[in-house]
1. Identify which of structures P, Q gives the largest calculated value of volume of the Cα convex hull per residue in Å³.
2. Using the calculated result 22 for relative contact order in percent (Cα under 8 Å, 6 or more apart), pick out the matching structure from P, Q.
3. Can you tell which of P, Q yields 0.98 when Rg/Rh (Cα atoms, Kirkwood Rh), for residues 129-216 alone is derived from it?
4. Which one of P, Q has mean count of other Cβ atoms within 10 Å over residues 257-264, as calculated from the coordinates, equal to 24.2?
5. Starting from the value -21500: which structure in P, Q was helix-only ellipticity at 222 nm (-39500 (n - 2.57) for each DSSP H run of 4 or more, over all residues; to 500) calculated from?
6. A value of 1.5 was derived for distance in nm of label points 7 Å out along Cα→Cβ at positions 153 and 193; which structure in P, Q was it taken from?
7. Comparing mean projected area of the Cα convex hull in nm², for residues 273-384 alone across P, Q, which structure shows the greatest value?
Structure P
Amino acid sequence: MSKSNLRTRHVLAAAIGAVLLVGAFSQASAQSAQERAQARRDRHAQKSEETSTNRSEAKYPQATRTSPEAKASARVTPKLKKMMDLYEEDKGAEARAAADEIIANAAANAYDHAFAAQIGAQIAYEADDVAAAQAYLRKAMEFNGLDNNGHFDAMMMLAQLQLQEEQYADSLVTLERFFTETGTQKPEHLVLKGNALYRLERYPEAATVLKQAIDASPEPKADWQQLLMATYFETGQSAEAAALAEQIASKNPTDKRAQLNLAASYQQGDMLDKAIGVLEKLRTAGQLTEDKEYRQLYALYLNLDGKEREAANVINDGLQKGVLQGDFQTYLALAQAYYFSEQVAPAIEAYRKAAPLAPNGDTYLNLARVLWQEDRIPEAKEAAKQAIAKGLSKPEDARKILAL
């Protein structure tokens, strides 16, 4: 069989897709229950005594809602204090029960009800009861007794929890209400909307919102930029994705994630030489530490004419360092890299390692073909027998070698 036919049949089997890390962008800033409880204890350790948010700076100065007088009723104040004491003492179940009692108390005013619901949401969230936390937040908003800071913070927390729970359409509805009623255009809020739109696969809208957030921020977070990059990928805007990746990577030259994203953006835009250049710099610096990263690099070489020798060098480097797994895919790629760089003897040895690991007899058959081309007929016949024994969809070629 000709070398060109071998390439056609097998080079795609060795190709590994780009490792696009931006797809791992978090859906919400979720914390463990322990972390959330510790954060609460840290807040209460400050003893700011600002139970009411009346004295706080207005976080939503453009809100259309008139902020009510946030004041606890005299009759319910002792119950609110008891609830908060239990909460600060880490008695979550008892504090939640106290909150429920206040919510059900007909003598309580709108502020009492809303504040108890807000605390109930926090307790439920810290206990990983997200559904209950959402229900409490809805109640806090319905009671309409908190000042604007508390009211809209509850709305934002609800949107975040919905995003965390993959309730993307619900989260977007909540966020749209949030933007309408607050008039905010803060970057950190816009990013959440962009995230929800991205999850709903409304990519052009997501890109517009995310770019607005990034442009409005003096120091946009890397996660925001990576999400915008992912949006560009989804809409086929390879040039925009590459430009953004270059911008991020230039600001973070030692950040492996940023460099891998740059390589992925180049690969997505068919700029394979540039992608290889980025990955080779990481390899030289000893930063290619995962099997998939080596696979990405050698696959890029195998998909460029005349770069098979470089592919073989990358594979052997990964194997020697113990980073690259010595599995069927690796040895098959190594065999191809050797074969198409005119290194037949090591190609045969690599085929011998790959063939027993293969899911069928095709690799044994290719080994038989290479051996036959090298006039090693007895070995070719033995490989052809093994190919038939392991299973071939079309065993005719193996039988032809056996008939020689």
Structure Q
Amino acid sequence: MRRGLARFLTGIMTLTLVAGLTGCGGSKSANGVEKVRLMVWSPSEDQSKDNGEWLQTMCKSFANQHPEWDITFVYGVADEATAADQVSQDPDASADVFMYANDRITNLIDAKAIARFGGKYKDAIESTNSKELLDSLRVNNDIYGVPFTTNTWYMFYNKSVFSDDDVKNLDTMLKKGTVSFPLVNSWYLPAFYLGNGCTLFGNKNDESKGVDFGGEKAVDATNYVIDLAANPNFKIDADGSALAGLRDGSVSAMFTGSWDANAIKETLGDKMGVTSLPTFTVNGTQKQMLAYAGSKAIGVNSHSEHMEQAVALAVYLGSMESQKAHYEMRNVIPCNTELLKDPKISADALVVAQNNTFNNTSILQPFVAAMTNCWTPVENMGKGIRNKSVTHDNAKEQTEAMNAAMNSNGIN
């Protein structure tokens, strides 16, 4: 085999070889069928017996649909971030097919470690996904993965406390119940700045545009969040406190994503409500909170020795059939436009909330290199507001300092 066992990150990845589908290299079996070995990485949940072994099930289905290939699958456990980092660092010792979060796409391209999809495969991807979703995987009009879910956050709430009208506006909610928000998490806090007109790289992955988290619009957002943190009905979510608050009744709404949906459903039962992001009121004007949004996709290692089979497998793992199984086995929210027409899926409030947020109340999280400079300054702003070192008196000064830091690489 071309590869030995991959040099996995210690304690994170494990391998299992699938029996029954044997073969190695690119040799021919006695009946002329090509033998192929494909290494596939996914998060552990996709391979868990408790979740129906989604990955193994779909790979076996793929093999059955391609009798012209005698495939050996080697499965590795790696979440979307770990897989992308490992493939970027050492593609020759990495999987043929892997799952990754789209914010790692620049690293993968720079490392020449990810294949572009073209021809009939590109046509298939473009015909079954929204433009907004495709933009999360498109660089210079090339597509670098098969999307299988959107990736963003939104709001869960207790329907016995808030009505459908209440949850349209955050300030209205705070008059009726307790709302928890991850104020010191820099993936969440920008929602107020973006909602009030601030931009990141033109909000179009244009690094030359820089970050605009300064000026009056940004200062107004800072002042709004200062007042928000001081509201007795507002709680800062950290280390699972919001979920715990839902359990004991001290919290009536929280902001998170599909990864917490099962736990929230267990807590609230039929009282669980879920919706896209509310508006908030700045200087008497309603503004729309805007989340960061991205996607998760199936990628193909450009160093694969079995490119034809690897690309075909990736397209299948992101297909309508596989997304439907992913949803049924693991509650992974589908993004395939044809599948979203399924009456059962289209009636799922979680599916509606996630895709409405992605398409209407979010911006595509920039994946330019300079985005790495943005996380810490925003986190520090959240901490400063939490600790009351950022006040109305110094809000302008602190906001401009945050903006300057977001536009700096820490050297200049």
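Nothing in this text is a laboratory measurement; each read-out follows from the coordinates by a stated rule. Since we're looking at a predicted model, the values are computed, not measured. Cβ atoms are built from the backbone, for glycine too; each structure is taken alone.
1. Details: P: 182; Q: 150.
Max of volume of the Cα convex hull per residue in Å³: P.
2. Details: P: 14; Q: 22.
Derived from Q, not from the others.
3. On the way: P: 0.98; Q: 1.06.
Derived from P, not from the others.
4. Working: P: 24.2; Q: 17.1.
So the calculation was done on P.
5. Computed on structure P.
6. Working: P: 2.3; Q: 1.5.
It must be structure Q, since only it matches.
7. By mean projected area of the Cα convex hull in nm², for residues 273-384 alone, the leading structure of P, Q is Q.
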